[in-house]
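What follows is a group of structures, each given as structure tokens.
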Structure P
Amino acid sequence: MSNVAACSLRTIFAAPRSASWPGANLKGLLSQLLEATCQARRGQRLALARQVWAARAEITPSSAAECEFNSPHEYAETYARLAAALGAAGKTPPRGESEFLASMRHRPVEYPGAVGWKDYYFLTAFVSILAPQRVIEIGTSTGFSAAIIAAALHRQHARQSDVWVDTIDVSPQCFIDATRPTGFEIPELIPDLIAMVRLHIPHDSTLVGQLARRNELALVFIDANHRHPRPLLDLLRLAPYVRSGGWVLLHDIQLGTLGRAMVESGEALSLSSAYGAEWLFERWPFRKIGGGTIGAVQLPNDKSALVSFALQLMSMPFEINAGTKGQGFARARHALYQSFADLL
């Protein structure tokens, strides 16, 4: 580190520390600083150090605007409320959208862990209102949500060929049904729109840098590993490619609480319960919209502010497998710190 940077860091550390910061101690702060700045490129280290230092102050979660789809018969009304919240007052659902959603509610098979009807009504409306050229999804599973997104995009851009969904998953075989390939529902649900969905398997959110330009995307959807800090890591990896003020949709933002309630009442869980998406949404300090068990968070204009938020969320207990000698935790922390550098 240069003498100039060292002097600047001494100035930073000379500032008074807030007692309200959880774990605010010099040893912990230095540890975070070293891990974070080791991943930064030349010229970024001082800026990143300032963001680490900013995390000493408690970040207050924001209040979510609520826009839940409670009745399929009120789709147009709830769509209008969501459109107004997104700055598109007066926009209405395109022709055929309500009928398509009704057909999805009556499909022959609904797989465990699938996006529920209230959630895919919210997902459809969000995509329909923003009408981006394309959407990136992390977590394909059966391909149901990718099909829902593609159909919504098609209704907004029916005459355009440069509109599609990139969906990314780590497993070639669907985790819900290992006898079927990941994404198997896509040709079943939207046979005429298959070309609009591009599968990227096996990959994780590190692939996004090869699929999008920085600040290109208006909307992304995260519905992969919900164990903390995986949703946070996916968001941080996506953030450089989402424009300032862009939106990140999160599925299962009540999964931990609902799972705990089921266990306490003696019910069996069909899938594991995790708090990763729930904590991310609840503690988000910027604008957010709740839709029940699905929610949307808006990126701040200055995306470097995500560093302070991420550091505080990282103080929550990791839910992932620790692995041999805690290497799973160490790898996750390393990946999180690596993602900070691309936010500057």
Structure Q
Amino acid sequence: MAIKDLLDEIEKDVKDMKSLNFEYSSTNSVPSRHDNSFTFESGKDKTGKTLESCVLYVDIRNSVDLNKKHHTQTMGRIYSIFSKSMLKVAKYHSGAVRNIIGDRVMIVFPSKDCFTNAVDCAISIYHVSEYLINKVFSDVDFKCGIGIDYGELNIVKVGIRRVGTENFDNKNLVWAGYPANVASRLTDVANKEIDNTKIKVTYYPYDFSSFGGIGSILGIKPKTPSKIYQDYTTTKLHNHEDFSKALSFNETLGVCYSGGKLVKFEKIENKIKYPPILMSEEVFKGFKAANPNRNSIKNNYWEEVSNEGVKNITSKVFGGTINWVIK
């Protein structure tokens, strides 16, 4: 096949995906890629499923550094026992592993009792990593971060049909929806210390009453046309990204600040240390409602933590360092 033929074929696939519909049916169980009710052939409307439940991600911390530090034999053993343990833990807590990408595993739960199963699964994962794997591989400093969210997941099958052994590897399920993104974001910071340094800016705010255009829009009559800034200073905290966006350079004025006349700025050092298990507020509320007499609930082992270090998350986040007490 010439490259032109390949590109023409893919262009048809793109147009096919754009023009046809996706139809979703509701389910309470966790589907697999072998589910024949999914369709993804060209020229036909696609059928998928919708599951409202909990999704959990677990990720090995500092895996890049671990690979640099330790022998490939050691890391091969670590990855093998990690994946095997996650498969067993997920099954025990009624979950289903639906993705393993090196050092990250995705576990999805049936709707029934999903809050309890997901949180218990997270506790088991932490217990296994901290007290079992670390005990044997004591020279590796093995740690995991775990994130859980709840909500609606839209599931579609993707890939192409192949003949022979390649058929299985060329098909998979995609789990689209906000809960998968949130759980992944929480996993990114769980069991980590995050740099949350801010830039404190001191400046004279603009006096908008002096600007005809803005003032007229706001219904403000100009007081002193020559007055650009207020007579007082104020402060504002920025993260590094927002601070860089607020600055610009003018050949006449030099460095300019979007909020007004820049007086000074200073770095406010701050770090956030996250526990190994993080969950969204909805998961925490669901687990608490289903398990009001659990020790972790009665003794307030789960606490609200800062969401500032979690990218694109504005809702409340709860976390804890919880393990099983085995007698």
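Structures compared: P, Q; top value of distance in nm of label points 7 Å out along Cα→Cβ at positions 140 and 180, i.e. the largest, recorded for Q. When FRET efficiency 1/(1 + (r/R0)^6) of positions 60 and 196 (r between Cβ atoms, R0 = 35 Å, to 0.05) is calculated for each of P, Q, the greatest value falls to Q.
Structures compared: P, Q; top value of distance in nm of label points 7 Å out along Cα→Cβ at positions 108 and 252, i.e. the largest, recorded for Q.
Taking distance in nm of label points 7 Å out along Cα→Cβ at positions 156 and 276 as the criterion, the top structure among P, Q is Q, with the largest value. Looking across P, Q, the calculation of helix-only ellipticity at 222 nm (-39500 (n - 2.57) for each DSSP H run of 4 or more, over all residues; to 500) that yields -12000 traces back to P.
I have 1.03 for Cα Rg over 2.2 N^0.38 Å, calculated from one of the structures P, Q. Which structure is it? Answer by label: P.
Any read-out appearing in this document is the output of simple, stated calculations on the displayed coordinates, not a laboratory observation. This structure is a prediction, so every number in the text was calculated from the model and none was measured. Cβ atoms are built from the backbone, for glycine too; each structure is taken alone.
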